[in-house]
Structure 1
Amino acid sequence: MIRLFFLILFSALTLACSTTYKLKVDKNVPPLPEEEIVTTFYGGQKILGLADTLGTLQVKTANTSKCDPEAIYDKALDIVKSSGGNGFYITSIDLELNSSYIPCTSFSGKLLKVDYDYYDILSTEDELKEKWSNRMDPIEGIYEGKDPNEFTLRLAIDKQKNGTYRLIYLSGVEGYLEPIWKEGQLKAIFKNSASKQLFKIDWINSNRTLNQDFMVSVGPAVMTFVNSDADYSEIFLKIYPTENDLTLGSGTGFAIAENGYIATNNHVIENADRIFVRGLNGDFNNEYEAKVVARDENNDLAIIQVINGDSLALDTPKYSISSKSNTLVGEDIFTLGYPLRSTMGDELKITNGIISSKTGYNGDITSYQVSAPIQPGNSGGPLFDRYGNVIGIINAVHKDAENVTYAVKSTYLTNLFDVLPSGVSVPDEESSEEIGIAAKVSQVRNYIYIITTK
C-alpha cells in the first residue's frame, strides 16, 4: 500500500536527491535470506502474527533537488532486510515541497521480525476438489474477483466440520507481496449472522494484516464483498464447479460377489458418464471406477463391477442374497447406507423397522413397504432381515407419508445373476441364526459402498 502510494505520487520523478538514513538497532540478528521479502505495514493495521521490534529507521530527504521516491523506499527496505527484519512498520510520513515545488519525502518506522499466524497450508485446490467430489455444500467452490488492491484472486469457500466456512487463497497476489502467499493458506474466516447468506468476515489483507471491516453475501454463483465505508464493493464469480464438474448423484451399493460385483439401483447410475465406488475393503480415501454389467430398468436394479476388481483382493460378502420373497409382515428389518453425505458425513448409517406390507406403492408386488426411515443417498442399499440375509434393495420413499419406505424384493435381483460370467459365485445359503444387529453390522459393513456418478 505504501509502495503504491509513493509510485502514484512521484512516478514522474527520476533524479536523485539528498537523503540520509538513520538506523538504530536494538537487537542484532542475522540478515534476512535473499529469497525472503520485507513487508510494509502502516499505522492502524493489525499484523497477524507475533512481531518483535529489532530497531528503528528514520529516512530524511532534503529539499535540494528532485528525488526518486522508489529508490529511497527500496534502499530503506534493503536496510531493514540487512538488519534481519521481514517487516517495516511505518509510523510517520512527511511530505514537503522544495524551491522547485517538487515533492520529496521523509518517513520513519520500526524494523520488525514477524512470525506470521495462519501461514500453514490448509488445503490445496486439488485436495479441495477431491473433498468436494465426495460431498459438497451449495456455497462451497472456487470464486474469482478483484480485491481492494486490484489483485485478481482465486479463492475457495470451504465448509468445516463444525459447520462454519472459511476462505482459502489459491492464487492471484502479484508483485513484491507474492512470496508471502501460498496456495492453500487461510484468507478469511466467515462469522454467521441471522441470514444464511450474509456473513461478517475476518479478512487477511495482502500484506498479512487483519481487516474486520468486510461483509460478504453469498448467492447463486456469486460472492459479494462490501466494506463498512461502502468504498469497496466487488462481485466474485463462482467458476467451480461448473455444471460439467458436478457429481450427478450419490447412492449406496453392496457387494454381491467377489471381484468387485456390486448391486445398486438403476436410478443411481442412470445417465452417468462415469461411475465411482468408495469404501472397498473399508477404504474411503480412494475411489475406483466401475462399469455397468446388467440393468433392470423396470425394477430399478443394476449390477456394476469395479474395473480391475480382480486385483483388489475383494472377498465374498458375509451375507446371503435371498431368492425367496417369504418374509412376513411384522418381521424386524434393518438397512445400511450413506444418506445426505453433505451434512451427515461418510460414516455408514443404520435404520431399522419392520415389514409393513408385502406390497409396495399402489400394491406393487415387486416391492416391500418397510417402516425404516431413509433419506437421499440410501438408494441402492441392502435391506436385511433379522438373520442378516439381504431380502431387498432400498429404492424409494413415499413423499407424502412418514417413515414409508419401499424396497425391491431381492428375488428380482437374483434374476440378473444369470448374466454374470460363469464362475462368479453369489452367496445364497441363507442364515437362520438370529444375531444382534450390532454384531451383524460389524460383519457386513466393509461390503456396503458409496456410489457416485459424473
Structure 2
Amino acid sequence: MLADDPKNTGAARLPRKRKKQDGQDEHLPQLARALDAVWMKPALQEFFQREYPGHALLIDTVAVGKVYHKPGKSCEITYTVRCRDREHRQKNYAMWFQAQMPCKRGKDWRETPDTWPGCGFWKPVNVWPEMDMVLYAFPYDRKLPYLGQLLEPAWIMQQIEANRAGLGLPDGVTCQHVVIDKIKYMPGKRCVLRFTLELSASTTTGLAPIFYSKTYDDGQGWHVYRALQKICASPACHDGRLNVPAPIAYLDAAHSVWQQAWEGEDFNVMMQRTGWVNLPRTAFPQQIAGMLAALHQIVIDGVQLRRGPSLQAVFLNACDDASDIAPFLPQRREELEHFVKTLEAPVGWLEAEMPQTTIHGSFKLAQLLCRDGALALIDFDSIACGDPLYDVAEFVASLAFLKVSDAIPAAPVDESIELYLTSYQRQVPWAADRRRLAWYVAAFLLGKIHAALKRRETVSIKNMALAFSVVQDWITMIRK
C-alpha cells in the first residue's frame, strides 16, 4: 500500500541541515527577547506609549501563548496583554496580539485600514521595527474578516433577537445587554467567544443564558452545525451515553456556529487537580470509551460530511512531522528514519477494510469537559466519515503523551489506555486491531513531538528522550 505509492519514494530520507535549538535563531536575532514575557512587558510599555500617545496605557501583565517556530525561517507568537488606561476611567483591557517575525512575514500590513470593527482604539496592525515584528490586534484577521462584527454589541443584539427560539427566550423577555468574553483564538483559523445575556426579566432558572460562538475560516461551520443537530437528536444523546452541547444557530454572515453552554471544567485541568495517577481508579476511561463508541454508531443522514483522513494522508503527515523534527533534534535523525520506514512498510492487516463511520476527527483529552462526574464532548470541527480507529488511536496518543508533557508515571497511563481500549471493543461490532491502532498511535505521537518542539513546551522538551522511547514502544507493537 504505502511503499507502492510513488509519492512515498525516499520518504524516510530526512533533511540534514543542522540548526541551533538553544533558544537562539540567527535568522531571528530578537526571538529570545520576544519569548521572554518579563523582558517584553517594559518593551511593550514603551512601544505602546509611542504608538498610542492619546492613551496613558499601563501594562499589568504580558503572557506568551502559542508559539509556532520554524527554525531559520519565521516565528508566530500569541500574546495576552492586560493593561489599564489611566486617563479613561482606569479602563481595563485584555487584548490578544498575534506577532509575526520577521516583518516581511506580515506582508499585508501595508494594506491595513486605520480602524477595524471590534478593535476599538487599537490599531489593527502595529509594525515594530526594532523587534523586526508585526503585531496584529485582535480581532483583525485577514482570514477571518467577519470576526470583528461578533464583538459589536449592536450587531449581536440583532442576531439574538433573530434566534430567540434557539436561545429559549420566553415571550416578553428581551435582551438588555450582552457581555462578550474571548475564550480561544487560533489566528486565521478559528475563534471561540462566550456570550452572557442580561435579560429584562428573570428566567425560570434565575440564570442569565450563556452560549458560545465558534467562527470558522471557511464554510465548514455550516456542515458542523447540521451534523451537531443530527447528533443531538440521536438516542445516544437522549439516553445519556453522549453529552454534546446543542447547536442554536448558524450565522452565515459570520461563518459562526452558536452552541448552548455546557459549563464544565476542562478535563485536563480537573485531572491535574485530582491527580492523573488516579485515572485508572475512576470510571472515566470506560466512560470516554462509551462516548466514542456511541458517536461512531450514529448515522448522520442528509449531511455532507467530509471524508476522514486516509492511511496515506496519516503516513504523509507523519513523514512531514519527522522531517520537521529533524532540524530541532539532528542527533535523533536515525531514529526518525527508523520510525518512518516502519510506518511505510506494507502489511496485510493494515490493508484490511474498516467500516466507515461518523468520526470526531480530533478525539483527544482537550475536547472533554467534566461536571460532577459527567463528561461532555466538544469541538466537532473535524467531524467526518472515516475509520473509527483513527479516533480511538488519537485518544490513546493523547494519553500516552502525558508521560512526556506532564511527566506522569507510565503505570497509570498504560492501565488507563488498556481500560479504555477494552471497554471500547466491548461496545462496537468491529475489531479494534491492536497493530492497526499502534500504527496510528505512532504516527500521531510524531505529530505531538513536533508540536511540542515548535511551541517550545518546556516540560516536553526536557523529556524528549522519553518521548522517543514512547514512540518506539508503539512502533514495536506494530510488528507483533
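Just so it is clear, none of the values below were taken in a lab; they were calculated from the coordinates. Not measured: the values here are computed from a predicted model. Cβ atoms are built from the backbone, for glycine too; each structure is taken alone.
General observations
- Structure (1, 2) behind the derived value 1.1 of distance in nm of label points 7 Å out along Cα→Cβ at positions 421 and 445: 2
- Among 1, 2, structure where helix-only ellipticity at 222 nm (-39500 (n - 2.57) for each DSSP H run of 4 or more, over all residues; to 500) as derived comes to -11000: 2
- Structure (1, 2) behind the derived value 1.00 of FRET efficiency 1/(1 + (r/R0)^6) of positions 181 and 269 (r between Cβ atoms, R0 = 35 Å, to 0.05): 2
- Origin of the derived value 2.1 (distance in nm of label points 7 Å out along Cα→Cβ at positions 141 and 309; candidates 1, 2): 2
- Structure responsible for 1.04, with Cα Rg over 2.2 N^0.38 Å, for residues 277-436 alone calculated and labels 1, 2 on offer: 1
- Entry that produces 26.6 once Kirkwood radius over Cα pairs in Å is calculated, selected from 1, 2: 1
- Largest in mean count of other Cβ atoms within 10 Å over residues 53-60 among the labelled structures 1, 2 is structure 1.
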